[in-house]
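Next up: some structures, all given as structure tokens.
Read the figures in this text as sums done on the coordinates, not as results from a lab. Since the model is a prediction, treat every value here as computed from it, not as a measurement. Cβ atoms are built from the backbone, for glycine too; each structure is taken alone.
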Structure I
Amino acid sequence: MIIIPAEPHDVAKLLSFREEAAAWLRGIGSDQWSRPYPADKLLATIEAGTVFMLRDGQATAGTITLTPDAEEGLWTDDELAEPSMFVNKLTVAREYAGQDLGGRLLDWAGDRAHRAGAQWLRLDAWTTNKGLQRYYLAQGFTHIRTVCEGTAVNGGPRVSGWLAQRSARPADPGFADRTPAPARLPFAA
């Protein structure tokens, strides 16, 4: 398997990937990702170079977004002053479930964040998805707090405010990395 940057022509694939994940989540009783994700926002993150795809031959096994930009209203000014990178939209294809690809993608993200000079790998998870929260805790993340007040960027209620972090650290995720070297964070030591 290899990890590569997503390209603009991958938008439809990534949107269908998210729809597959949303359907699976509905099947286990979660409302996570029940609203369609806007294609223009996805394209903007792809063009920013923050969306990555784990490929197994021609198949997409997983995807992750890793960005130096935090979602507004979640992290404190003091936390934002610490060099950090943020995981979003971690998704594994159902046919690859049970192979720890999510954990390996998180290790890759932590390694990439470390190489960029980050102290922390941070994320926000769906507030009502307790199974997902347990998963991140099992992956070495520490729950910081849950933010319920305010509204999400899209104007709806805040639904993804369970905040967690773990140290950014070197790791070998066990797949080939075909991504460009990460840019150093501007305030990294």
Structure II
Amino acid sequence: MENERYTRFAIVLHWAIALGVLANIALAWLWPLGDTHDSIAPYVRPMIDKHKAIGLTILGLAVLRLLWRASHRPPAFPLGYRPWERHLAHIVHWGLYFVIFAMPITGYVMDCAFKDAATHPIGWFGLFEIPRLGFITNLPPDSKKWVHDTFGAAHEVIAYLVYALFALHVLGAFKHQFGGDRELQRMGIGR
């Protein structure tokens, strides 16, 4: 059916993940304004803690989204899409799936190797503590530093991929919306 909408659950997951990603981008841009090394500014640690909680929430929502996607066929592209647009849309969508998994996983592994992990537990919005991976937290200091630095670098590189894919996704949606394909309505905005 032309211009068929996504399911309500898929729409809720899409927007919840999108809001989480935007919140985490904002937090990551804000906390470098403070001293993030040994003498952390009082407002920086709560932002980092919220960033971690949001990231792990995104990971959980991403698992739900992938399971939903595997069991529910998304609506067909509008007939107005050219073949190259369909192909690019698939690449961008699967790239977005990659980054919504890769970002929280690399961040979590990096945090498991954090030298001060024992004094900075991962809390989920103050409700409970998320356990760390013992085989990483118990590594010798040099190995732990290597894991922390390597996964931290990967987390940073993937962030640039998030920006690029997000921009392509939004630009593509607007191009089709204003080209008459009613793309935003398919994702729950408007009638």
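Things worth noting here:
- Which of I, II yields 23 [relative contact order in percent (Cα under 8 Å, 6 or more apart), calculated]: I
- Origin of the value 14.2, where mean count of other Cβ atoms within 10 Å over residues 88-95 was derived from one of I, II: II
- Which entry (I, II) yields the derived value -22500 for helix-only ellipticity at 222 nm (-39500 (n - 2.57) for each DSSP H run of 4 or more, over all residues; to 500): II
- Which entry (I, II) yields the derived value 0.97 for Cα Rg over 2.2 N^0.38 Å: I
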